[in-house]
Structure 1
Amino acid sequence: MNTSRIALVTGANQGLGRALVEGLAARMDQDDLVLLTGRNRQRVTDAAQEVAQAPSTRARVEGEVLDVTDAAAVSRLAEDLRARHGGVDVVVSNAVARLLPGESQAERADEFIDVSNSATHAVLRAFGPVLRPGGRLLVVASSLGTLGHLAPRLHRLFDGASLDQVEYAVESWRSAVHHRTATEDGWPLWLNVPSKVAQVAAVRAVAADRRDRDLADGTLVAAVCPGMVDTPTSRPWFGDFSQAQSPAQAAEAVLDLILADRVDPALYGELVRFGKALDWHAGTPPTEQDRLLTP
């Protein structure tokens, strides 16, 4: 078994994912391996080569084609890494579907949910069992992932839910969007809100089952909020980017969490922003933003 560390980042061709790969490659050791994954083979190959050849890179960098919406492919990769390396040490689930203002939220719902939520569930299910002691399993979410951003009547679907129950809630939301009953059922029209809440709820569900043994061996399972990041995905949604971070800047706090010598129990299973856990029950439903969006 290879005892070097193995790190994997999904959605890593560009933006925050690419910056996380660059940071891991610069801060890990020369015998470690960082896998840059995405679904477009040429983009994955090009990005991996560019990172591997960067002057700051220390670790080995390889590209790996992975469509995170293909749960079987996610599972195969996890099992392959278990067979070849005995497991994996760092997994960052970062893939997201790009959505532009003015696009029909309902028409884009399937793609958005598949990439952001079904894929998150697949990564948690496949890579949780192959995460080595002392590892890090992180899901990139946002501050919208706190429960209070949903209408109170929806809280019961996610608060204290198991991963199976979170999946059921996500599919119920998807069905409501398709049947045009989402507003009537209390769901925000803006897909990003229930999607992020569900991501964090999925992390909390997995963490609840693993907490004691993970904390005993220094393993961390958490969701992370990188703050406002200036990327092609986020830029169309904001008029003022004066306070936005570059992807490299946003990656720093996440990298610090990944590479910390010890795990703070207060961060385990939580949504972490800049090293602090956000209150799961905080937030208010973004009704004003919903009115500005095209359903």
Structure 2
Amino acid sequence: MVDNRTSKFRRNELLEKLLSELNTDLQPSEKELVKQQRPDRNPYPLILVMGPLRSGTTLFTQWLANTGLVAYPTNILSRFYQAPIIGAKVQLLLTDPRFDFRGELSEFAQQAEYRSENGKTKGVLAPNEFWYFWRRFLADPGRDVWSDEELQQSMDVQTMQGELSGMMQVFQKPFAAKGMLFNYNIPFLDSVLKNVLFVHIVRNEVSNAESVLEARKRQLGDENEWYSFDIPEKEQLMHLSPFEQAIGQVRAINQAVEAGLSNVADARKMVVPYEDFCNDPEKYFEELTSKLKITGAQYTGDTKFEVTRKR
């Protein structure tokens, strides 16, 4: 596969090789841990953040991380993409103050900062997009578009559920992650996940499209280049101007998520407008804790965030 990203965003091939070897080495032990899981008895919900690229999903996941309500894929956990239960235990060992002996590993304990570049964060405990983990369960991980029927027939749902359950058992918390790889497959996910909350992040589409074009230039060096996952509408959109492409991309994804959520039970979904969230994050903390049936939680986070590219 040709990597057409600018040099700053290209993969570190030495790191990729080491991680591949490490995860292969850990796989036998991880499989044994998965066999021990009972996802049907797991009391913790999975929170999937859905919506278009550049809509505020990274800010929302960083905010979620800092509430302390949930576990989430961190930059360190993401390196154990084929052995995430083991990775969760390693993360606790290195970063949880309960397991620190006289400050030996205190530099690892940190809060997730509200900084990112094209979804990429910095810091051991900063949220990670976790795409390598999700793609493992697909019969053809090189594709971005599947029908629900294809996923029903080919996706390794059993292992996915076992590993998600295992991570939640290690962390003893709900697990929140970006699920935008499956924006077009919400009905399928809703059918196979027992305890899930879909969170749809929605942003003013003009501001959203402008942010998409900036990301294209930053990561690919050209606003004419397609950025992020392929979608079913891509071929039609590529005949348009870059801004029309970006608007169409954002609109098509939002429509797919809205359609997918239309038959999902109210208790299993919530919509978060980016601009409203920035102006009053505590309001969405209260809605989230209500959906998750968490009682007694007090909000101690930011009272407001800056709305970028105001329209």
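Quick note: the coordinates plus some simple rules give every number you see, no bench work behind them. On a predicted model such as this, the values are computed, not experimentally measured, just so you know. Cβ atoms are built from the backbone, for glycine too; each structure is taken alone.
Computed over structures 1, 2, relative contact order in percent (Cα under 8 Å, 6 or more apart) reaches its largest value in 2.
Out of 1, 2, choose the structure whose coordinates give distance in nm of label points 7 Å out along Cα→Cβ at positions 45 and 189 equal to 1.4 when calculated. Source structure for this number: 2. For volume of the Cα convex hull per residue in Å³, the highest value in the series 1, 2 is held by structure 2. The value 14.4 for mean count of other Cβ atoms within 10 Å over residues 29-36 was derived from one model only; which of 1, 2 is it? Derived from 2, not from the others.
Work out which structure the value 29, 17, 12 belongs to, where semi-axes √(5λ) of the Cα gyration tensor in Å, for residues 77-220 alone was derived from one of 1, 2. Considering all the candidates, the number was obtained from 1.
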